[in-house]
1. Here mean projected area of the Cα convex hull in nm² has been calculated and equals 33.5, so which of P, Q was it run on?
2. Figure out for me which of the structures P, Q the number 3.7 belongs to, where distance in nm of label points 7 Å out along Cα→Cβ at positions 327 and 351 was derived from the coordinates.
3. Quick check: -12500 is what I get for helix-only ellipticity at 222 nm (-39500 (n - 2.57) for each DSSP H run of 4 or more, over all residues; to 500), calculated from one of P, Q. Which structure matches?
4. Can you rank P, Q by distance in nm of label points 7 Å out along Cα→Cβ at positions 159 and 495 and just name the one with the largest value?
Structure P
Amino acid sequence: MQRLLFLLLFFPALLHGQGMWLPSLLEKNNEKDMKAMGLRLDADDIYSPTQPSIKDAIVWFDGGCTGEIISPKGLVLTNHHCGFDAIQSHSTLEHNYVEDGFWAKNHGEEIPCPDLFVMFVVRMEDVTAMALQGVAEGMSERDRQSLIDKNLNQLKVRTKKEAWEDIMFKPMYNGNQYYMYVTVTYTDVRLVGAPPSSIGKFGADTDNWVWPRHTGDFSLFRVYANKDNQPAKYSADNQPYRPRHFLPVSLDGVDEGDFTMVYGFPGNTNEYLPAVAVQQTAEVLNPAKVSIRDRALKIMDGYMRRDPAIKIAYVAKYASIANAWKKWLGEMEGLKKYKALEKKRAYEAEFSRRVSLNTNWQYRYGNLLPRLEQNYRELEPYARARDYYLEIFVRNTELLSLVASMNNWMKTYDDQGLSAFAAKIPDVKGSLPGFYKDFRPEVDQAVFAALIEMYAENVRDEWGSGYIKTEAAKHGGYAGLADYIYKNSALARQDKAEALFAGDAKTLAESLKQDPAVVFWRGVTSAYQANVAPKLQEIQPQITMLQRMYMAAQLEVYKEKRFFPDANSTLRLTYGKVKDYSPRDAVEYEERTYLDGVIEKYVPGDYEFDVPKKLIDLHQKKDYGPYADSDGRMPVAFIASNHTTGGNSGSPALDANGNLVGLNFDRVWEGTMSDLNYDPAICRNIMVDTRYILFIIDKYGEAHWLIEEMKLVKGQKRKKKRDRD
């Protein structure tokens, strides 16, 4: 009985099916469990390297999200926030697709998106034996990785593939295993449709990461190919891509307890960290990053509320910054409230107990946890300084981010000479219009002043803050320093930057070296690189090695547990059930929301909770077409116990028959800790109901031609129930 209680407490996946599983191993690891929960397909219907399967409808969307093919003509469904950069990049005050939405009326109106791509997985293969050939204990991390890279490069050369296919390798279980992926990437992707932000981003940052949710977070794109259905650069002669498989779209909806699965490319999780690492994240690193972004967001929000043009320019950047900020807040709260550290420590105590009973394990793993504890404690102040540096000097201050992106190129002037510097000028110059399109110096200057003050107040003098304090004193304070830099840096104004780049290469190089923004960035960076980076480079490889050993030890010591690899932007499947939850005493959340809730939240003129008049009219008339629930209400979203993370945005939520029933776009606030500590009692993913998507496309967007190219299915759920009865 004691052993059973331990299994239930620490290995809930044994009963609930949670995890991010490799599709190629479903038959071995998950098929029986999934069928017991309601799945009506076989494992090779979901993933097959040779026959068409659901895998062939799933795409890695633009390198950070997931999308799915939902028609025989290459129509891609993903989240509104995943397609937002493309939507925003085509928006102007005259054609404001952010505010008004966009619906192509035919193929000719679909808008090319030159920077977008989608990637399909053709097949995946375990290549661990070949990757680790010759690897021995005692190797340095650098030598170990160098040998692995050499082995994988040789394997890449030997692997047969089509000319248009690519190969990538990914480590699993902290580098204890390796997988090869054969992929195909399409770069002719066009915007087809998107609701206005008042639908696609309804609730905006207030509702982000929370439930109940009423957001129609979707957008539509189309993949184009050449006449042979192969990848090709944009051309008017390209044709809509013909997929090996596309997802039927269900009109049946979901009920409490229904089986669901989410298929996509989850980005990053760390489920197997020791308690000391989780504690460091929750109590040191996340609070630092949250405080920095909180300051930046408040400044940006003030400008956006006062100026509609600034709002258009900054809405995508603001959303990107706010997304991680709010997620970290929820993660911190969830880890504390649901006792993640206590659970980790109890798990580690059981690990140590088992190790102590086995002489071989004791020799190999007996000091792993103490060594990890020591290294993480030593890393902590440098990791905190790293996060301050990256958040302020690379990510959240645009002018400094521009300098950071140009630094390696600027260094070629001194390191390799004028010709090497000049050779890259066209590429750098070509990127500038994209940067300045949505850059507003007055906004960035205010952010700059606030954030450099935070760095000066929270980081040791020898790590760069001393330099900032000295420079600020010369100019009457941090605001004065910011004013000096933004008035005198050629990079802070598009016209000055363009004039500088129009001159000869030598003048450009010498001017950039003296530019106030460059001088300031390098002043802080040199101190950081001299005093922080070396310690990170010294300690982190030790942690990497120890974490790999700890992962291998867990796999060996806990034989009864099914371990899934941490997410790493590779194709995964997670499954669970539509399920409500209760986050705290006397609070219970149902599993679905309706359009009624959108109207209840409606605040006229508010940028987060405004509702288009047309949607209000459709609601008042109950003009829902065939998309309403059986009781005549319009469903909007639902939740389930699928284990998702960033990268799963835009992933399809599939029913037991492999039909599309929802579109994954978020997690509940109480469950944002799931990247570090998944708890099936509280962690829920949030999905747009496909019926709401169809309703918005058809009745609101009047793009019925898109509905006609999909395969809509109905009645399969009732058939399932009859079969079960």
Structure Q
Amino acid sequence: MKHTFKGIFIIMFSFISCISYAGEGMWLPQLLKLLNENEMKSMGMKISADDIYSVNKGSLKDAIVHFGGFCTSEIISPNGLLLTNHHCGYGQIQSHSTVENNLIKNGFWAKNYKEELPNQGLTATFIDYIDDVSTKVLTGIKPEMSATERQSLIDKNLADVRKTYKLEAYQNVIIRPFFDGNQYFAFVTTVYRDVRLVGAPPESIGKFGSDTDNWVWPRHTGDFSLFRIYADKNNKPADYSPENVPYKPKHFLPISMDGIAEGDFTMVFGFPGRTNQYLPSSAISQVLETLNPAKIAIRETSLKIMDKYMREDEATKIKYAAKYATIANYWKKWIGESMGLKQTNALQKKLDYEANFQQKLAADSPYKNLLGELQKLYSDINQYALANDYYSEIALRNVDLTSYMATLRRLVNAYEKNGEAGYNELLLNVKTFSTNFYNDFDSAIDQEKFSALLDMYVKNLDKKFVPEFLQRENLGMQPNETYDQMIKDQYLSSSFTSVEDAMAILNLSPEKAVSAIKSDPIFALTSEWSAFFSKEISTPYNNIRKEIDLKLAQYTKAQMDVFTEKRFYPDANSTLRVTYGKVNGYEPRDAVKYSPVTYLDGVIAKYVPGDYEFDLQPKMLALYKAKDYGAYADKNGKLPVCFIGSNHTTGGNSGSPAIDANGNLIGLNFDRVWEGTMSDINYDASICRNIMVDVRYILWVVDKYAGAEHLIKEMKLVHPKAMPIKKKKR
């Protein structure tokens, strides 16, 4: 398909008009020239929109990589060197760690290409180009269609559009909806499959502050790791092979040594995951009053149990490190999100906005009853949404063995549907998954979590959402009796609490293995629970959700039709976006004012010997004492660690580059301030800030701390602020 952009401005102009405030918005890079370039230059940007996104020459977008499909990374050398967050590479760092060779604790630095560590399944995805396919995807769509009819036709149109792309074997096309399904864009991608670990600081740097400092400012975390993309001899994607060579990129980011100052232009380029800026007040109310409190309580219980065991044993700490971090991340985020929504009075602002919306509507407007219909739908779905979150959080996210049973269920289904051929086709993947699963599994911890969380499920949900086989009276239990003994008996009787027992069953003939799996008590419990969930919770939830989504699409379009003077931008959906702002402090509370930069002095001030969150290794202390900062100190002789800006970011932007006015790397995005995590729902310029590691701190760790000078040598270090300004010829 020809990827030109003629006419896109006309389509998008109806979505975007006058400016709200700089910093807000996650913009499509191919539309910057038409929609954002002038504003960006007025804020200090020196490069052009074509330098950011081009299909005809190397541009910034060719250095931006979707890391594993869950984070962002960027190329910082001509030899395919990737920079991303420590927490993005944490799973890979953990997988290479043992008690004897603990890379999480001690860090890792490959001295040459041969020492770089392969990572099975890890991918690096580039965006080749982007197309607007709205007209084709929405062909035949009519306002009077039901949610099911509309989606059925869209799915058919999507399949037809995909067929028009002539792709190489290593390419893919991903089509995503924008503005709640009012517009569609296609992203043609190239995926590299050989990505190797190059370097990672110890967790005393990469995870400094751990959970205490997560989502907060001031921050002193060196949250980075280094990987490298490998390709075949033709620079094309290939599976891992010792014969592969470092990838040669179309573009890589030079690194600025000049640092930042308050008010400097910043651009964050990456793959933000999910935002919901255009929700009605009824949705915000549901988040604040129902869903966030429940999810926070579930994860808090789970985390306390894991933490107890992790503090007692080093091997358990390694085993559960990535799992704990994953669960803790959004637990704390939801707390901050709720706090920020309340602090900025977001719900009342939505109500005022909706009152204005209603006032502007004509008496015969088709949108007249839209908000009332949405309010009723959110009321109808509320109890199902709560039950859905309880089940998902417990059975699929926080209890490992119940989650693992879903994998075994797929294996059983494959056998029952396609016999031995279907079973054997899936078996190798299940065995590989199982080996990795049991590496990070402890039966005692899992039992305790299951019992505590099941008790919460039964106590906090309407009885109609609790299967009869889990109700206390049907189990002969007293009203306040815990589920400890029941769960203990289940785990003692299960054949899947150890890798040896699990593999013994998976090595049986398909018929015997399926029989053994189906007779396992945990498998039987989760299968019945899953069937109950599907019938009593998921099906009614999804039916109402379809109607909500249809109304939200109408409401998003209605807002753009009514508020023609406002600026609308598409919500994040894991596609490539640009957000821009400035280095800027903020005032979160009365008499509290935060400056935008932290220093190594602050790291030392937080140092607590022996503490798992704030300990430091002797070399770090020695370098600080000697003030051995090399070329990485600022003009005052201090070593910057982190800084904040007004860029609008979210999950998925982890690892995104912070880029200066000249297109150079100045930092690495890794978090948001706690008060501003509600930016997914309500961006507020007064307190929404993203947190970035200063690139000079990264370089200092690589050079002075790790002694990996060879990595510094392959980068391009520049001094853009020292560059003379070229005078225009008269």
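1. On the way: P: 33.5; Q: 35.0.
For mean projected area of the Cα convex hull in nm², the value 33.5 is produced by structure P.
2. Numbers: P: 2.4; Q: 3.7.
Structure Q accounts for this read-out.
3. On the way: P: -14500; Q: -12500.
Going through each structure in turn, the value belongs to Q.
4. Numbers: P: 5.3; Q: 3.9.
When distance in nm of label points 7 Å out along Cα→Cβ at positions 159 and 495 is calculated for P, Q, structure P comes out on top.
Laboratory data are not the source of any read-out in this text; all were calculated from the coordinates shown. These numbers were taken from a predicted model, which means no experiment stands behind them. Cβ atoms are built from the backbone, for glycine too; each structure is taken alone.
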